[in-house]
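Given below, in the form of structure tokens, are the structures.
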Structure 1
């Protein structure tokens with residue numbers, strides 16, 4: 001569908017995956033070649049954490065999960081993880097230009113580690129426009145499925161290891177109607193000129209985060225009651 005509809009996505013890659021929940025199949029010998037092809041066609045390669053092992057209980061700047069990989073971890077460790085993750089992807093012929101935290105988990109030390117490693121963008125945050133915070137540009141991410149919106153910048157996050165079987169058909173139908181509205185990181189940075197958030201967007205950010213945390217809490221309660 002990326003090729004069929006000319007989408008230029010953000011592809012988040014775990015550099016050294018050790019998370020058993022992500023080990024759903026044997027390694028694909030064509031994976032790295034396909035990633036290089038998609039990057040050459042306009043995709044943005046993002047570093048998705050380091051090993052995706054979420055054992056830390058530090059408080060994240062986007063507090064949606066109790067355990068994360070990066071938030072609360074010492075700066076030197078975070079810096080090494082970021083730099084080594086970048087090295088692993090570059091050794092595969094990729095040029096990562098963005099960072100995405102497993103479970104939205106990162107803190108001010110993460111931003112310092114990113115800046116010292118030359119990464120100036122991340123994808124996260126509950127806003128309707130890209131913005132700059134902590135010396136890093138944030139591309140907002142607050143959707144986990146295709147939803148029509150009349151204004152603003154919206155990133156749809158698809159986890160292929162947990163996606164419902166109906167999602168490909170749902171995405172295809174959405175792209176058939178809305179593919180022309182999809183953009184790229186390159187265009188976002190050139191046309192929207194990220195800066196600080198105004199009062200209205202900061203209020204929206206707080207409301208959207210509150211709502212997302214409430215929905216996640218409700219889902220956890222539902223799972224406990226079914227158990």
Structure 2
């Protein structure tokens with residue numbers, strides 16, 4: 001099985017952290033192919049960054065998929081960042097780390113909290129929860145105040161801020177599961193889960209396991225309505 005893991009931002013530093021989590025999660029028979037978006041921003045921290053990077057990511061992903069011919073693709077950005085476009089363009093499973101983490105969190109507790117990297121990004125993620133249909137299962141959306149790359153490079157500060165928010169999530173929001181809602185927050189899950197006493201999900205790990213499961217089950221997204229192929233040849237758009 002070959003799974004392509006695409007980082008929708010252009011930071012190789014973030015790609016490295018993503019792949020560390022992906023490799024920890026992947027089964028022994030899974031080959032992982034890392035892809036970093038060519039162009040776009042190094043930090044997807046707003047709707048502006050999402051839309052801008054999404055266009056670069058789509059082209060990068062389609063080019064890489066044509067060469068690698070993966071069995072599935074994991075979009076390692078906790079947002080939309082072109083996920084619907086990829087599902088239209090491709091027939092292999094395309095897994096969003098955001099959607100898959102919310103689905104799994106819903107199986108593990110009554111309600112979950114998404115914990116992201118910047119306070120400014122909270123309304124965006126509240127809209128994202130609503131878009132994926134998990135609003136009734138979401139206790140809260142919280143944030144620290146560290147950008148995506150710094151979440152990878154400044155682990156002491158990031159862990160300190162995450163720890164502070166986790167305490168509020170447990171005592172005030174009464175969430176039973178926490179999703180680390182940013183690919184830059186990969187790798188903090190085990191320590192925070194032990195601290196909080198509740199499941200804390202690494203979204204990249206969840207995304208990779210979901211992709212493996214879909215391939216193993218022989219399933220992919222429906223191509224009948226929402227994710228039907230675009231009516232023009234893809235080259236006409238690109």
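Remarks
- Origin of the value -0.51, -0.84, -0.97, where log10 I(q)/I(0) by the Debye sum over Cα atoms at q = 0.11, 0.14, 0.15 Å⁻¹ was derived from one of 1, 2: 2
- Between structures 1, 2, the greatest calculated value of mean count of other Cβ atoms within 10 Å over residues 44-51 is seen in 1.
- Value 18, calculated as relative contact order in percent (Cα under 8 Å, 6 or more apart), assigned to which of 1, 2: 1
- For distance in nm of label points 7 Å out along Cα→Cβ at positions 92 and 124, the highest value in the series 1, 2 is held by structure 2.
- A value of -12000 for helix-only ellipticity at 222 nm (-39500 (n - 2.57) for each DSSP H run of 4 or more, over all residues; to 500), calculated from one of 1, 2, originates in structure 1.
- Which entry (1, 2) yields the derived value 0.75 for FRET efficiency 1/(1 + (r/R0)^6) of positions 84 and 156 (r between Cβ atoms, R0 = 35 Å, to 0.05): 1
Since every read-out is calculated from the coordinates, none of them should be taken as a lab result. All of these numbers come straight from a predicted model, not from anything done at the bench. Cβ atoms are built from the backbone, for glycine too; each structure is taken alone.
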